[in-house]
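Asker: Next up, some structures in structure tokens.
Bear in mind that the values in this text are calculations on the coordinates, not laboratory data. Since the model is a prediction, treat every value here as computed from it, not as a measurement. Cβ atoms are built from the backbone, for glycine too; each structure is taken alone.
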Structure 1
Amino acid sequence: MSESTEVQVRTGVEGDLQALTDLCNHYIRETATTFDLEPLSPEQRRPWLLSHPEDGPHRLLVACGKKPDGSNGLLGYATSSPFRPKAAYSTSVETSVYCAPDAGGRGVGTLLYAALFEALRGEDLHRAYAGITQPNEASVRLHTRFGFRPLGVHREVGRKFGRYWDVAWYEKELA
């Protein structure tokens, strides 16, 4: 994984907003990975960015580095977000990782999750959850590698591109 040594993982900042929005919009337009249906503007995405501060249980980490075309840019991001809004859920987070289409197979997702779970060490967290739209073998492999185990499947829970999609749920102990 020599290319991964050229990748920097750091906290996401305001200056990343356009690149983060562009990456998110790729997944909105091209995949069922996210159930958003309409592309977002950077202004629509700003509250999401601001809800992930530099410290605490809700983080946004970005991976930046050399792209296959030789330019430098955003290769992916990982987040830990509130699992549910009620106070009793505060020790649970939902995690996500998204890689740029041209960053697949370079270990970017692995670097992001390793950094995310290291950053969360010591936070008052008990469990992490991940919902993976099916099929998505790469995401299942990544989550399994990081100790997530399957909980169950919500069948046909989302409709996008004229069809229904299943979401498999995974859980990881953090404490």
Structure 2
Amino acid sequence: MPPSEQPSFIDLLDACKISAVHLEMRDVYGVGDEAADFEQWKATGRRDSDPASAYWAPWVDLVSRATARGVSVRRARIVSEPVTDYIRYEHAGTDVNVAAGEEVRWLGRRQAADLLVPACDLWIFDSESVLYNHMSGDGDWTEPGLELRTAPGLAARCMAAFEQVWERAIPHDEYEIR
């Protein structure tokens, strides 16, 4: 679907009825909207963990609306170990994701080596549509950035890959950063 015709991510999650799952597989992200927070964390070791802060409130509100409707929101992260500074930063903020209603799990890349997973990060909504996250090598968005696909069978294949990762992954509160 051309980017100009696809619904926004917020519209997709707001329309979700059953489940929204997110598969993350990068060790570094460099998206502009979190650059200042990441730099502060690198300098101080402290991360904004207030769900009501200007940084987190829009996300917490979005996820909370979905989970209040009964939508299951799950996020699985495949990471290299030892982890990068960016993954340490992500881990430091994940309690807010969990407080918003997400379930989050972590899987070391070595434990995922025999799994067949999609080539890029993605969201799957209601096991019907796949929203690919296109990123550059340094982790910033590329054009088209987000690409929605609804080809027959695609969501089912991606969901099967996600479930294999999810089954092996460690819940956030049990995962120890290495």
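Asker: Identify which of structures 1, 2 gives the largest calculated value of distance in nm of label points 7 Å out along Cα→Cβ at positions 74 and 98. Display every interim value, and only then the final one.
Answerer: On the way: 1: 0.7; 2: 1.7.
The structure with the largest value is 2.
Asker: Compare distance in nm of label points 7 Å out along Cα→Cβ at positions 66 and 162 across structures 1, 2 and report the one with the greatest value. Before the final figure, lay out each step's value.
Answerer: Working: 1: 4.3; 2: 0.8.
Between 1, 2, the highest calculated value is found for 1.
Asker: Identify which of structures 1, 2 gives the largest calculated value of distance in nm of label points 7 Å out along Cα→Cβ at positions 18 and 34. Kindly include the intermediate steps, with their values, before the conclusion.
Answerer: Details: 1: 1.8; 2: 2.9.
Answer by largest value of distance in nm of label points 7 Å out along Cα→Cβ at positions 18 and 34: 2.
Asker: Where does the value -10500 come from, among 1, 2, when helix-only ellipticity at 222 nm (-39500 (n - 2.57) for each DSSP H run of 4 or more, over all residues; to 500) is the thing being computed?
Answerer: Details: 1: -8000; 2: -10500.
Structure of origin is 2.
Asker: Hey, relative contact order in percent (Cα under 8 Å, 6 or more apart) derived from one of 1, 2 reads 29; which structure? Provide the component values of the computation, followed by the final result.
Answerer: Details: 1: 19; 2: 29.
Corresponding structure: 2.
Asker: A value of 21.5 was derived for mean count of other Cβ atoms within 10 Å over residues 58-65; which structure in 1, 2 was it taken from? Please list the in-between numbers first.
Answerer: Values: 1: 21.5; 2: 16.0.
Source structure: 1.
Asker: If you don't mind, there's one more thing I want to ask. Could you figure out which one of 1, 2 the value 1.4 for distance in nm of label points 7 Å out along Cα→Cβ at positions 82 and 106 was computed from? Present the calculation step by step, with values, prior to reporting the outcome.
Answerer: Details: 1: 3.4; 2: 1.4.
Matching structure: 2.
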